[in-house]
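Values in this text are rule-based calculations from the coordinates and carry no lab data. As the structure is a prediction and not an experimental result, all values here were calculated from the model. Cβ atoms are built from the backbone, for glycine too; each structure is taken alone.
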Structure 1
Amino acid sequence: MPDTYSTSKRALAGWIWNCARTLDFHTIFCPFTGWPSVPVMFKEQGKGVVTAGLLESYAHLGRALVENSDEFLDAFDADMLLQDNPEREQRVEGVCNAYGMAPAHGAWLDNLRANIDRLDGPLKQSMAMAAGLRVIRYLLSFDDATRDVMPDQDTSGVFQYYVESMNQKVFDGGEPCEAHMRDALELVRAVNADAMYFYLPSAAGYLDLSPEERIMELFVTGCIESELDARLDGRAAGLGTPAATPEEYADKLRGFLAASVHIPLWIAAFNENAPLDEKRIADIFRDCAGGVEVLEQRIAGPHGGAAREYLIIARR
């Protein structure tokens, strides 16, 4: 079974660590966290990690893979999660056609979601949520004709595979780690860290959800489609929210860096499609931090092709 999990982000994480391994820091704050490949990499290197994600789905991934150091899903948990639950609500099943997913898979996800609430403890629940999110990614990687003929037994087998995969990713890095669902601009002012890493948000912002992210969030929250945008509205301010012009984006980036002045080391990544060009981004960091190093590398994507990635290392 192919592992479709963040292949390009793993390659990016390796490059980032090669560039950052000689830097002196103990705890790193990772705002705007999505699939947490880079925060996990820092944890693997023995760093304390604090993540901040705006979506509940990404917060569960952070808790399962970053904050979690000793909680696993055992065979009894996995069996219980796949039992038929007559009390499940029709949430994903009712909208899955709009996202290119068969109703049978939507019903399967609704059943899983209802059973997750029966698990003991938030970390186990986040582990199960994360495995369910991996199943969603797996299903959406196929064309419509293939998905339509995949039986529930295959979906359950995929889920069990990802449960075991998640268990194998649980480890104690030796330093405390935290995962938050919180606006980065709010959390950065309070976080106790001596380094910060983030990938620059797009001009559209993190709440401009892709179809995959919408169905992930519907699965995790259990809300109906018409409620989702209202749940997200007002969740963030500043960088990571829509910017209509390059000037507005530049102002939001400056504002976020100004709120981060107590953190002595900044590491920021972006690619050639960023809202601002490499020189302007570097100039903003120089204005806010002083010493700035800009590195670049072409990183292969998971489906072929490559993008020019940039890395800024700024020391205050």
Structure 2
Amino acid sequence: MVSEVGKEVWNNGKSSLTDSVFFEPDFLQVIAESFHYKVHYLLAAEDGNILAAAAIFTKGVEIVIPLTFTYSSILIDSKISERRYLEVFQNLLKYMQGRWRRIQLRIGGGEIRDMRPFLWTGFEVKPKFTYIKDVTETEVHKSVESNFKKVSQGGVSFKVEKPGLLSIERNLAFLTKQGLSKKEVKPYFKFFDKLAEAGFLVSFNAYKNEELVCSNLVLLDGLRKAYTLLIHKGDIKDIHTYIYIQGLKWMSTQRVKLVDYCGANLESIANFKSYFNPVLQPYFLVVYDERKHNMKLSFEKLKAVLKQVIGRK
């Protein structure tokens, strides 16, 4: 029932299930080319009906997560019954386990409604958190309003632009501060540049005296959602607050419904984002390691045998 198909067949098949950017072949191809991964397109079908779709990235015998701020492209038809949903989902995971020895996925974005199939097929499931902001909810903490007003009165201007060389470089400096080496950061430059050319990426920029003082790279998922990927804060106090508020105002004019602030796991970052009155939402890192899984099964079998032997005595 599960099979690997070509990009065009997959795109036509999944179109009845979702229009998310994470299932857009052009977006997926940019990731594959930038980070030198291979993308595989999987469909689960029965009697001509598409029940599940997945696009996964591999390197050798592993399924990998290529980015720190995107969700894995896995979707099960939400219209089928719960029992059928679980069956289809497990079949898809078992297909992956039959082809790749190690699997890493990031599950979020509301595409998967039930995580139990991962547990039932030997995956480790680790909860993580992000903040989701409803763009129509304009209420924010009083300190945000005050800080925004101060920055606005300081001669700062806001523009939404196609990311250029300078804005990308400034944002990548954040990854360097997080401990990534120059070699690890280099593919991201190509990635952001290609995303911008394809129209998936915009830059929220703040200027003072025509100098770029703050920049925020934002991934657009049509009208449904935006993702704040990286931000370069600059030296002006509370400039990132200014960028966030101006970004929300712009998105409201574009009819974008939700913003994923892409992470609420570090306390200091979570504290800042919480001032914008978002909703905390979990996502999950799931990992399957064939060797570790087989060792665990062998250990459990050994325990069962020892229990029987001891029980006889």
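Comparison across structures 1, 2 (criterion: mean count of other Cβ atoms within 10 Å over residues 181-188) gives the highest value for 1.
Where does the value 60, 42, 36 come from, among 1, 2, when Cα extents along the principal axes in Å is the thing being computed? Traced to structure 1. For distance in nm of label points 7 Å out along Cα→Cβ at positions 61 and 261, which of the structures 1, 2 scores highest? Largest calculated value belongs to 2. Of structures 1, 2, the largest value of mean projected area of the Cα convex hull in nm², for residues 69-124 alone belongs to 1.
Looking at mean count of other Cβ atoms within 10 Å over residues 165-172 for structures 1, 2, the greatest value goes to 2.
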